[in-house]
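Structures incoming, each one as structure tokens.
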Structure P
Amino acid sequence: MQKVKFFAGWLACGIVLSAAPAMALDSKNEFAGSEACKKCHTEEYNSWKETFHSKIVQTRRAGILKDAVAKWRTDGKNAGPSVSNATGNPAKMDDVQYVVGSRWKQRFLVKNEQTGNLQFLNKQFNRLTGQWENYGNKNDWDTNCVTCHTTGYRILDVDEATGKTLKSEFIELGVGCESCHGPGMKHLKAVKRDKKSTIFNPANFTVKEQSRVCGYCHVRSENQLYKTSQGTNREDLPAPNLGDSFTASDDWTNWYPDKVVIPGVQPDQPFNKEYGGDLKGLFNNDDFAKANGIYEEAMYHAEYQGFLQSNHYKSGMLSCITCHAPHAGKGRLRKVARDACHKCHDASYTAEKYMPNTGKSADNYYIRSHTFSGTPRQPAKGTAAAAPTMRYE
């Protein structure tokens, strides 16, 4: 990691998020923002705008769920959010600046007056049950989850003594075009003959390299190099050098290997090991798993670690985007993941049978395993179909 200066007492994020637009300033002028892609890639852009990638973080006005607003004080059984997690200060719905998520659950961000960053409230809203659940993440969002919730994130300054993130920035809320295709400013400015060489197109790479792009965020890890504002290990993987941002062609699996634990990805961190801390119980490690030699995900956003164990991945047959698509292509509809099995297998191959519900996202919500075992375990109680997302405004 680069040697950096310590700015005493300044723990503020590089962008003042209370006033942050969808596209913020890029100090290195590398990223163009998704809006810039729209001019030449209209179909792809419009399709992406309908995905949850584009809506993972939104302003309160644009994204808060209608039911969450109606039940803010109580769902009839449980009290709604009233306290900020990092500082313990009281908070109201009017204090919410951003919301995170909307498909499975929704969490709420308010300003941390002590650091200038954003912090979570003490409850999350479960869309299936329509009820409030406790949520205890006491770390600033800007210094823990933000790498995968925004586009173009980079750390600008850390405290050398503690590793705490002091200053950072991003260029766009949500998972934008450049999250998967790399910085687009050179592509935007390039003459026609150089267009293809100035952007990352997954179609030009191996299926394992394609999946690695998705794996950057769909993975669980513990970062011992970079810390949150509160001094705990981060859960995301910022780029090794200060001022750099992850780009789609990066092999993040080799970043600072002695300072990060990525179970199942690093050779010395096997799937069948018992991990501690926030990684405790990451994989099913019971007799059934040992007999099959497959350790299904037991927590959410570990899809990449599940997929690495599958014959689909090991044989190089397919990648994440064989079944999933972050947007449609010209003249093609966006893929429906649950229908993908039938392209290669008969009708007996279903997601319900070969992708048992394992990784828990919220009460009553289970994420499907991506290990594709030939002898799948009996699934958990499963995930009911969620109604269409209804936002307040």
Structure Q
Amino acid sequence: MNEQHPPGPAEAPGFWLDTPEHRQWLMSEAERQWTFFAASLRDGPGFFSLDTAGNPLSDDTQELHSTTRLIHAFALGQISGHAGADRIVEHGMAYLRDHHHDAEHGGYLWALRGDAIVDDRKLAYGHVFVLLAGASAKMAGHPDADALITDVSDILDKHYWEEDAGLFADEWNRDWTPFSTYRGMNANMHAVEALLTAYEATGQDVFLSRAGRILEFFTARIAPAENWRLPEHYSQDWEIDRSYAGNPMFRPAGTTPGHSFELGRLLLQFWDLSGRQDRNMPVTARHLIERALKDAWCAHGGLAYTLEFGGKVSASTRFWWPVTEAIGAVAALIKLDRQASDEQWYRKLWTFADTHFIDHIRGGWFPEIDNAGQVTSTIFKGKPDIYHSVQACLFPLTNGLSGHIDDLKHSEPVAMR
């Protein structure tokens, strides 16, 4: 059993981001995650999904966002000096090229099982993660990254980008015939993440410009009118659809405060990359982050998953990923403007995650806890993802609001505890 260390010195004054104890703990926890998820690598095509002990689950369906997130997370590991991370990146890039890629119609298929197609839809959500994977792989030095970025950028431009709205449409059938008229924030929010990473990787202005247009719609137009909450679902004309309720994980009704944390952090990243010209953007980012913390923090700790449009808790289910995104968002606020209240939140969030979500014995994070704070499983099986939790460890370690991957190139690996 690994010796457990707290995430930071409890009695230390100032900010954990300045303490060597916390910084070493962050990198050590990231290393433990990369080590755990290395078991995802399989001899054949694709990756294993892992149970809580790190063993392969019987269902070997591989969804596009899982493939691409592993590439991205292990590209961060390769850049940070984690031994063997390049094997995951290479395996994932090959699987994208030879299996997820649709040689007949172009674009990338949503779900596979080995060589077999399970779900042939073409989702913007998946395609923006392909862009993120390509951009991160490029910064890790992968030789196929430029071709991947070019291919998926062309697909996004041709089939998803709506120039008049300045936003991405959501979904098509395999042959690019219409699947629905649904429009949503989730795919666009992750598009901002991918576009900013692609801009940092390539320097192409189109990526920064489109990220800015998406952010302007959600953070400057929608959020102020909704008391700094962000409705998830929209009509084809980009009007809020308050009656929509879809997949309980990816398209729940109402608002999802975890996405406010992500968009708040991404707005600060965009502001930094675009020259810090708009003085309102940091204020807006803080409104989004603070509103989500106030609305969603539960009396017994953790963050509620969804809210009604007025801020009342709708689904009190407590997943790991809103906590990880809140950590990244609050860390960004601390880097920008050091306020004691932000540090209180930062310590509270990490302490809660350390107590309830981190598996100190086997590595990785448990995805869900029940009302008593015990590990449970109502939606996810096993430990489904490294993406959110490893970023929560790495982004606070970087110096600024942008350029995270460049900063990680100069980080030092730490010994496992």
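Taking distance in nm of label points 7 Å out along Cα→Cβ at positions 121 and 321 as the criterion, which structure among P, Q has the greatest value?
Values: P: 3.7; Q: 1.5.
For this comparison of distance in nm of label points 7 Å out along Cα→Cβ at positions 121 and 321, the top structure is P.
Given that Cα extents along the principal axes in Å, for residues 233-360 alone, derived from a single structure, equals 41, 39, 24, which label among P, Q identifies that structure? Working shown, then result.
Values: P: 45, 44, 27; Q: 41, 39, 24.
The read-out comes from structure Q.
Computing mean count of other Cβ atoms within 10 Å over residues 33-40 gives 17.0 for which of P, Q?
Values: P: 17.0; Q: 21.0.
Computed on structure P.
Of the structures labelled P, Q, one was used to calculate mean count of other Cβ atoms within 10 Å over residues 257-264, giving 18.0. Name it. Spell out each step's value before the answer.
Details: P: 18.0; Q: 27.5.
Structure P accounts for this read-out.
Could you figure out which one of P, Q the value 0.75 for FRET efficiency 1/(1 + (r/R0)^6) of positions 217 and 337 (r between Cβ atoms, R0 = 30 Å, to 0.05) was computed from?
On the way: P: 0.95; Q: 0.75.
Structure of origin is Q.
Where does the value -14000 come from, among P, Q, when helix-only ellipticity at 222 nm (-39500 (n - 2.57) for each DSSP H run of 4 or more, over all residues; to 500) is the thing being computed?
Details: P: -3500; Q: -14000.
Comparing all candidates, it corresponds to Q.
Tell me which structure, out of P, Q, gives 0.10 once FRET efficiency 1/(1 + (r/R0)^6) of positions 209 and 377 (r between Cβ atoms, R0 = 30 Å, to 0.05) is calculated. Let's see the in-between values first.
Values: P: 0.50; Q: 0.10.
Derived from the structure labelled Q.
Which one of P, Q has distance in nm of label points 7 Å out along Cα→Cβ at positions 41 and 353, as calculated from the coordinates, equal to 2.6?
Working: P: 3.7; Q: 2.6.
Corresponding structure: Q.
A short reminder: the numbers here are calculations on the coordinates, not readings from a lab. Because the structure is a prediction, the values reported are computed rather than measured. Cβ atoms are built from the backbone, for glycine too; each structure is taken alone.
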